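In what follows, structures are represented as structure tokens.
FYI, it's all coordinate maths here, none of it is from the lab. Predicted model only: the values in this text are computed from it and were never measured. Cβ atoms are built from the backbone, for glycine too; each structure is taken alone.
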Structure I
């Protein structure tokens, strides 16, 4: 009789533990789906903005290079001037801003994953 009472006590406990496990798994799954969808939507929206800005910059650079080339007498001189400008800006960003940019991007990724 005592074994029957213990069995009646353990069965509801096991059922609750199983239900808790299912609920925990479902909660983990929904949180993961939420994080992934948030990350994908962020990448998609920022990617679109970056694409549009990149097209503006590319076309603006071509226009500036052709304009400078017209002023300097040869069209390829304008492209050399624009390339030189970007070499200087790239060097400044790399040598003085590299660690700052790296830290900001790293912090942004970590905060996106933890929130």
Structure II
């Protein structure tokens, strides 16, 4: 199965971006107080990344982006990713709901 997103270890570009959907359409993030991106190794239990994401453009489009930082991508492997929306009333919603994004971080030939 092909990964949803693939990059080389230690690269911080490109950012990971997704359109959050529910019931076949984009989720309107207008009343969200924040969205976090969470990523862990497929066979892991502890998140490698759990950090705020950015809502891109009109919140009604449901587009979010996470900009890699520091050591987010330093360890090659296959990861699972998801987006956690926090709504104005404090309730949380995780997308995708039935699975995870698959993120492959490939070894960089020069290790830099």
Structure III
């Protein structure tokens, strides 16, 4: 598992590579929260194009960051989700509150 953070304007782009499960979710959360506070970003873009597995703890990671961004008037969007991730997002109801896009570029464009 690898987490790459890059701030573009006031958008923190988080690329997670590998798996998000109960063993990696705490590490991912910690890294994102640290980077979010340091970056002065308003929004978070999750780039999930490098994810090959995610369980329900991944939903917790997303929802926690969603709550953080909402507190300052920001939002969370997701890009690059494969069909199995998209199914998890649909089943969990995540699609009702978080928009998904095919690429990071499309996600960033939606935030302007």
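Things to note:
- For mean count of other Cβ atoms within 10 Å over residues 24-31 computed as 16.4, the structure of I, II, III it came from: III
- Origin of the derived value 36 (relative contact order in percent (Cα under 8 Å, 6 or more apart); candidates I, II, III): II
- Of the structures I, II, III, the one that -13500 was derived from, the read-out being helix-only ellipticity at 222 nm (-39500 (n - 2.57) for each DSSP H run of 4 or more, over all residues; to 500): III
- Percent of Cα pairs over 16 Å apart derived as 79 - corresponding label from I, II, III: I
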